[in-house]
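Trainee: Structures follow.
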Structure P
Amino acid sequence: MDDKRYWVGFNLVKGIGAVRLKALLDHFGDAASAWQGTPDELRAAGLSQKLVERFLQVREDIDLDRLWEQFSAQGIRVLTRTDEAYPERLREIAQSPPVLYLRGEVTADDMWAVAIVGTRRATSYGRQVAEELATFLAQNGVTVVSGLARGVDAIAHQAALKAGGRTLAVLGSGVDRVYPPEHRTLAGKIIANGALISDYPPGTPPESSNFPPRNRIISGLSMATIVVEAGETSGALITAEFAVEQGREVFAVPGNIFAPQSKGANRLIQQGAHPLLKVRDVLDVLDLTRVTEHRAARTVLPADATEAQVLDALGHEPLHVDEIRNQTGLPVEKVSAALTMMELKGMVRHVGGMNYVAVHEAQAEYDA
């Protein structure tokens, strides 16, 4: 059985979150062993008697194999904190979610992400700002993150998609329970150009108590959080608080001092948030003016020590695989496998007869 299934099993136990799961993994060594633990072993790992009883009930009731099949049938992916594909920025935060459920895909490009959040009752001014911000960010290669709620969130998702960009929606329910229901069509478009994400198991209803905690994921996925419009008790302010705790930047759009929708955003500025006076401010503060170049560099950087050694051996003169092997001291199988991957990435070029050149070197010679 896939080890991820046991992580999902623990995720179904109310009261076992990031801290308690870590304690279990530390005690047992892996999720499978912890799932099979006896009551005495579970208590020794730090679970209270009440939590042990709750866990035993879930373990008896849940068929993890069947659940996994249901996820596959619904197109739901599971990422654990140990997965390579788990979002790197989210992994950095305190008590990052042990398990994420996805419909869609999170990619390496989503490292460059900014959250746009705000009131469900946006004014025409708030709508215009949210739309222009999301459009500008998407056009500059920045992923837009929000919560799929009515108002500012939905506007941000829609504008990012319309601009041909990527967007991630973090839900306060299971990824199979789109809320509000009128956003199901929008959710489908997000799945095709980003992802629906939740740390709540599929089937979880959109209860009001779920939404404040999910905001830590919105800010955790993002380099910065922008609050467009927010009342004094808006959930967007909770997202901003999480961003500050996580060491991320916070921007707020100045608004009419008499408008209820601007009271929260204006107060954030008073407390030290960056006042967003023009859409480009975000790129300038975060040094995101060259996202495309950053991505290109990331694509052609060696993925590991083997690729680095092979790239060092190559120059403007064609080099045979055997000579690359001699210079690097690597087994020929490793050299061949690395060259295949590097050619797919555009890092090297096969020039015939098992000879290769580094692309940047070849280009320099060509330009000369």
Structure Q
Amino acid sequence: MAETKKIATIGGDGIGPEVVAQGVRILEAVAGRFGHDLDLVHLDLGADRFLRDGTTFPEETKAMIENECDAVLLGALGDPRVPSMEHARDILFGLRFGLDLYCNFRPVHCIHDRLMPLRDRSASDCQISVFRENTEGLYVGVGGNFKKGTPDEIAIQESINTRKGVERVIVAAFEHAKSIGAKTVHMADKHNALPQGHGLWLRTFREIAERYDGIEAKHVFVDALCLFLIQDPSQFEVIVTCNLFGDIVTDLGAALQGGMGMSASGNVHPGKVSMFEPVHGSAPPLAGKDIANPFATILSAGMMLTHLGLEGEELLTNAVRGAIADGECTTDVGGQLGTVAAGDAILRRIEAS
């Protein structure tokens, strides 16, 4: 009998509930196709819940996820009715930092030639795995303001980089490169301008690289990386970088794969409960209009299946590729379908497989 995998789903805000609903439909179909035993548990978290009773991310919810769940599927967070973003910060940071999901894995994969925006390039030229450190850097919230709101205001934002944090994400990048047969790993930093924090990144990268025969370790400054990605994405296989730079580089990379509606991600701690989400944000102006692209969520669900040791990611990727090829998709990627109809297009392909 198959082991039950318990998955918490959080629709969140804006278009999040709509795309997660499609992700849940697809997961249920894949479970039926392969005989997976999935226990999908919806968690009522987001702006609506916060505005209703002030709940953000209760400690008992975190404990339930950590102790009982195998993975989390998250839609998106952010609502103009909560300008402080208090609920979004507590939920997202409660997952990422609370569960120590140190490895943000973002495949920048173009799955069809029609989505490639660069002249004389094809989808095969953009098959990049980006590893973004997810629990340190400038996003940890260390800093403060002095004389806030005055002409003499001073704002300090600290970047935190530890040997442990830097090493483990670099190791994850090299291990991934080894697993897929990649020949190169690029590390992007700015150690010329940030010699302390990014000097640590460069030294650690060079030391870790010595453990991996047959994989060439290449350094690139992040500003040059942005240039090179547009000039020739095919030169990159695996990229590892810090939290802030990874955030920026993967959004740039999204333009090479059809936009944010095609961009999946995993927030991973190998061997532990991990969280998977599309990276497009909550897009409040699109909410409730049945126009949001569910494919990033579906691709994220595929990544989650692989993380859980289950079949299905290849089937989902091929289904999305087929839907793109046939124009059975939302308007942002050249189709005319709504969110639900795009989900239907994937379901048909799963059932026909």
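Trainee: Taking 5.3 as the value of distance in nm of label points 7 Å out along Cα→Cβ at positions 63 and 263 derived from one of the structures shown (P, Q), identify that structure. Don't jump to the answer; show the numbers that get you there.
Mentor: On the way: P: 5.3; Q: 3.7.
Value 5.3 for distance in nm of label points 7 Å out along Cα→Cβ at positions 63 and 263 corresponds to P out of P, Q.
Trainee: Further question on the same structure: 21.8 is what came out when mean count of other Cβ atoms within 10 Å over residues 167-174 was calculated for one structure; which of P, Q is it?
Mentor: On the way: P: 26.6; Q: 21.8.
Going through each structure in turn, the value belongs to Q.
Trainee: Now a separate question. For relative contact order in percent (Cα under 8 Å, 6 or more apart), the calculated result is 22, so let me know which of P, Q that is. Before the final figure, lay out each step's value.
Mentor: Details: P: 12; Q: 22.
Going through each structure in turn, the value belongs to Q.
Trainee: When you work out distance in nm of label points 7 Å out along Cα→Cβ at positions 119 and 143 for each of the structures P, Q, which one comes out largest? Mind showing how you got there, number by number?
Mentor: Numbers: P: 3.0; Q: 4.0.
The maximum falls on structure Q.
Trainee: Comparing volume of the Cα convex hull per residue in Å³ across P, Q, which is largest? Let's see the in-between values first.
Mentor: Numbers: P: 176; Q: 156.
Once volume of the Cα convex hull per residue in Å³ is worked out for each structure, P has the highest.
Trainee: From P, Q, which structure was Rg/Rh (Cα atoms, Kirkwood Rh), for residues 111-246 alone = 0.92 calculated on? Walk me through the numbers before you get to the answer.
Mentor: Values: P: 0.92; Q: 1.06.
Among P, Q, the structure yielding 0.92 for Rg/Rh (Cα atoms, Kirkwood Rh), for residues 111-246 alone is P.
Trainee: Something else: Of the structures labelled P, Q, which one yields 16.1 when mean count of other Cβ atoms within 10 Å over residues 15-22 is computed from its coordinates? Kindly include the intermediate steps, with their values, before the conclusion.
Mentor: Details: P: 16.1; Q: 25.2.
Among P, Q, the structure yielding 16.1 for mean count of other Cβ atoms within 10 Å over residues 15-22 is P.
Trainee: Further, regarding this structure: When you work out distance in nm of label points 7 Å out along Cα→Cβ at positions 103 and 215 for each of the structures P, Q, which one comes out largest? Provide the component values of the computation, followed by the final result.
Mentor: Numbers: P: 2.5; Q: 1.0.
Evaluating distance in nm of label points 7 Å out along Cα→Cβ at positions 103 and 215 on every structure, the highest lands on P.
Trainee: Given 0.90 as the derived value for FRET efficiency 1/(1 + (r/R0)^6) of positions 279 and 311 (r between Cβ atoms, R0 = 35 Å, to 0.05), which of the supplied structures P, Q does it correspond to?
Mentor: On the way: P: 0.35; Q: 0.90.
Here the read-out was taken from Q.
Trainee: Identify which of structures P, Q gives the largest calculated value of distance in nm of label points 7 Å out along Cα→Cβ at positions 287 and 335.
Mentor: Details: P: 3.8; Q: 2.4.
Going through P, Q one by one, distance in nm of label points 7 Å out along Cα→Cβ at positions 287 and 335 is largest in P.
No value in this document is a laboratory result; all are computed from the given coordinates. Being a predicted model, the structure only gives us computed values, none of them experimental. Cβ atoms are built from the backbone, for glycine too; each structure is taken alone.
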